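I've put the structures underneath this note.
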Structure 1
Amino acid sequence: MKNPNRLLTIGEISKYTGAGIKALRYYEKINVLKPAFVDPETGYRYYSFDQTYLIELIRFCIELDIPLKELRQYIDADETIDFKSFLKHGKSQAHKKMRALSKGLRFIGFFEEMMELQEMHCVGTIYTREIPERRYCAIPNKVPFDDADPYEVTKLLLEMPFVKENEDNLLEYGYIIEQHPGGIHRYVAAELPDDRDAEDCIVMPGGQYHCIQLKGSKIEHVRQIFADYLKDKTSYIAIETDLIAGSFNIHEPLTELRVI
């Protein structure tokens, strides 16, 4: 029998490692951290100082979202830990989490930029801004967008291969209308990543765009909205994309309608 005088009580090891007493009891319950000694008369649990390393491993797993049951496979019956194999696995998980955190930061930055743009202008007021050239995968839409089925439009977007594969989801999605003397063409569009090509590609030219923020889709009314700008034009191209505001109503999202 181990001498409890040379061991740490559950309270002491909790204080030393920062792991809560309830957490230590849970680790025992799931069989990843057995006390070094349990007093048969009092039921008090005692731990060796060396077990603090195992507690740090457990907390490492929690930080990296590694299920604790996976840790169990690196500990044999006599509590020998295969550190080498576990650290290799942990390193892989750490890199995976770093990529996820980096993606999260890019996601936050993308929406912060959208909110800054929204806050610079009043809803319903026309303004101009310089926008670089962008390429969009564009799928023809045969009916006016006012009459389009939102479910069918969403399906068109999700069926684009690069949309499925896009990990960052930081691309523009929306509607495009091309007006020519010969008629009008409508497209459901998704911005292409820099290194992608698409057979059905529309290039939105870089330049000075007339823009307006509106509630809901209004692209079918682009000629009326920008009447002063478009009155003498027989050709133009317009795009409408969602715009995130600091206070976002999912049932009535803001859009930015742009024309050039």
Structure 2
Amino acid sequence: MNVERYLARIGYTGPTAPNAETLRSVQHSHMLAVPFENLDISANRLIVCDEERFIHKIVNERRGGFCYELNGAFAALLRAIGFKTTLLSARVPRGASEGPEFDHLALRVDLEERWLVDVGFGDSFLEPIRLISEVEQEQGLERFRIHSKTGGAFVMERFDAQKGWRAQYSFTLEPRVLADFAGMCHYHQTSPESHFTQKRICSLATADGRITLSDQTLIVTRNGKREERVLTESERNTVLRDRFGVSL
């Protein structure tokens, strides 16, 4: 792990003492620099649960990835800086039911307080969430909270102005290792039922919102206002290069 190169990749030049302020700043920088994307899946490039390959892709190839890649690499960076970091298995809702175990990879970081950390869920919290129950936590225009369930499980929720509190995923605090996620990593890049095989996605947080490419549709959100435009394939490749820094 070359910490300096990784931090340069995400444009972070601040302190690296393993404390809450560093954790917030590093996650925020990562979210604004490294896109959530599944472009290797649509290109039939195999993604393997391997930490070094994740880091190489993000740092050296200046790419993004999906949760296993993004949080897998970010966990390695946090450990190298000095944070106590644990991999967590999360389940993403599928209609009225929960997804399977290892459906999503999230992170727990232990300081004086416990934190839920995640750079791999796409449009979600830009900075860590305190891992305490039933307390609303604001980030800009967004509100999040962690809801306790029976049996030691938790639900990370986001507030929707029209629908109220909506579950983004459930999780437990049981420590996991990267190899535990290999089966679901394979599923998500091969199964026709996985939403990652159904469309090409590239999405990146910005200072005032988010920019997303969903197949040929460019979606730009600024200060809560959303605009969409359908692109040609040539325009799409230009946007990938110029707005996301991604060259395939």
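Taking FRET efficiency 1/(1 + (r/R0)^6) of positions 122 and 138 (r between Cβ atoms, R0 = 25 Å, to 0.05) as the criterion, the top-ranked structure out of 1, 2 is 2, with the highest value. Once distance in nm of label points 7 Å out along Cα→Cβ at positions 186 and 218 is evaluated on every structure in 1, 2, the highest one turns out to be 2. Here the criterion is mean projected area of the Cα convex hull in nm², and among 1, 2 the highest value is seen for 1.
Given a computed value of -7500 for helix-only ellipticity at 222 nm (-39500 (n - 2.57) for each DSSP H run of 4 or more, over all residues; to 500), which structure among 1, 2 does it belong to? It must be structure 2, since only it matches.
Assign the value 4.4, calculated as distance in nm of label points 7 Å out along Cα→Cβ at positions 26 and 234, to the correct structure from 1, 2. Derived from the structure labelled 2.
Every number here is computed from the coordinates shown, using simple stated rules; none is lab data. Just so we're clear, the structure is a prediction, and the values are computed from it rather than from any experiment. Cβ atoms are built from the backbone, for glycine too; each structure is taken alone.
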